[in-house]
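Nothing in this text is a laboratory measurement; each read-out follows from the coordinates by a stated rule. Keep in mind it's a predicted model, so treat the numbers as computed, not measured. Cβ atoms are built from the backbone, for glycine too; each structure is taken alone.
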Structure P
Amino acid sequence: MTGWGLRIGLASAARLAVLGASLGVTTGLRALRLFPNNDPIMAVMFPCAKRGRLPAVAFPVMAMVLFDVLSRRLGVWTAVTATTYGLLGLGFSLAYSALSARGRRVGAATYLASGVVGVLVFDFITGPVMSSLLFRMSFADALVGQIPFTAKHLLSVSGYALVVSPALEATLRQIERGEKAIEQKLEAMGRPA
């Protein structure tokens, strides 16, 4: 295996392990229903979004589909929520890239603010907009009914953004440092990294 192939293999294995663990943690936390509108997906999505468009879209889509398959609720709503989360992930990835390009740090405070924005957008689309379309509710009724749900969702995502996002961020940084150390050792051994 060439140095480049080894590099890709190590990076892929490490990132697949993080993806698997992230999917397991979010699925487990959602299944536990620790509190109303328990939603760790967005908080895990933020560090993924910091690392690129593909992880930003792939993680939340897989998390939604996996949970709905396991809970036997796969359907139209899965497509709506997974697509909405995927688009939010893409939007956050673009926003984080723009912030980083301007020299701004993307960390816990950014994740918390992203959680508030993400919940408001997600709940507006999946609440009043889609409820009025799919369930033939009036938009006003769906909007009013969405308020307590969104308040709980804001609390849930804010809590996870303050705890889970920084913990995952630290784990991903460790993995990236390890990958860099391996690359440097390969280069020192005379193999292309």
Structure Q
Amino acid sequence: MSVVVVVKKDKEIVIASDSLTNRGSLIINSQYKTNSEKFIKYQDNWIGCANDNMSTQMLLHALENGKQEFSFDGIDNIYTSLLKLHKVLKKKYYLDPKQKKVTNQTVESINMQLLIANNSGIYGVGEDKNIEEFSKFWAIGDGGVFALGAMHHVYDKYDALKTAKIGVQTACNFDEGCGLPIQIQMIKEKICQ
């Protein structure tokens, strides 16, 4: 369905994604659809969503129009924000947590895979709200396994930007649910003094 990657190297963080949208057998590339973004900016965070465009739009709207503040700085803050956000998504956006049940999941699903990039790090969020922190790079979405393999192979050879591009390009080459062009955003890390 898509791929979103984040790469951190040499005081730079890059988030990138493909731009293909699927609706069943209908495939829409960004040549025809202008809102094909798979990541959004919220405060100092970039949040990638590897589900569908509706999830991305719903998430952005909930973050920007909510009365609550959300923090994505570190695992504990992300978890607390996800709990608050989950309530908002169910109540105001009609999120149906029973719609897509993940095997062996013990909590209600948020029906989204997220990848968060900010100055504190790279965080992956599963549909069960499980949060993982990654030191160099990570990828989510159907093309994620291809992107991970490619980025692992080139990480020591190239900068963050080129590594991210190679990850997304590889996913687009091997996963039919991913398609070019690449959408990309560079994030400069704060230099600790």
Check: Given a computed value of 0.95 for FRET efficiency 1/(1 + (r/R0)^6) of positions 65 and 145 (r between Cβ atoms, R0 = 41 Å, to 0.05), which structure among P, Q does it belong to?
Finding: P
Item checked: Origin of the value 34, where relative contact order in percent (Cα under 8 Å, 6 or more apart) was derived from one of P, Q -> Q
Margin query: Tell me which structure, out of P, Q, gives 3.1 once distance in nm of label points 7 Å out along Cα→Cβ at positions 113 and 137 is calculated.
Written below: P
Checklist line | Given 3.3 for distance in nm of label points 7 Å out along Cα→Cβ at positions 57 and 73, calculated: source structure among P, Q | finding: Q
Next item on the list: Can you spot which of P, Q the value 3.9 was calculated from, given it is distance in nm of label points 7 Å out along Cα→Cβ at positions 161 and 185?
Entry: P
Check: P, Q: which one has distance in nm of label points 7 Å out along Cα→Cβ at positions 17 and 121, as calculated, at 3.3?
Finding: P
Item checked: Origin of the derived value -28000 (helix-only ellipticity at 222 nm (-39500 (n - 2.57) for each DSSP H run of 4 or more, over all residues; to 500); candidates P, Q) -> P
Check: If we compute mean count of other Cβ atoms within 10 Å over residues 25-32 for structures P, Q, which one ends up with the highest value?
Finding: P
Item checked: Parent structure of the calculated result 1.15, given that Cα Rg over 2.2 N^0.38 Å is the read-out and P, Q the choices -> P
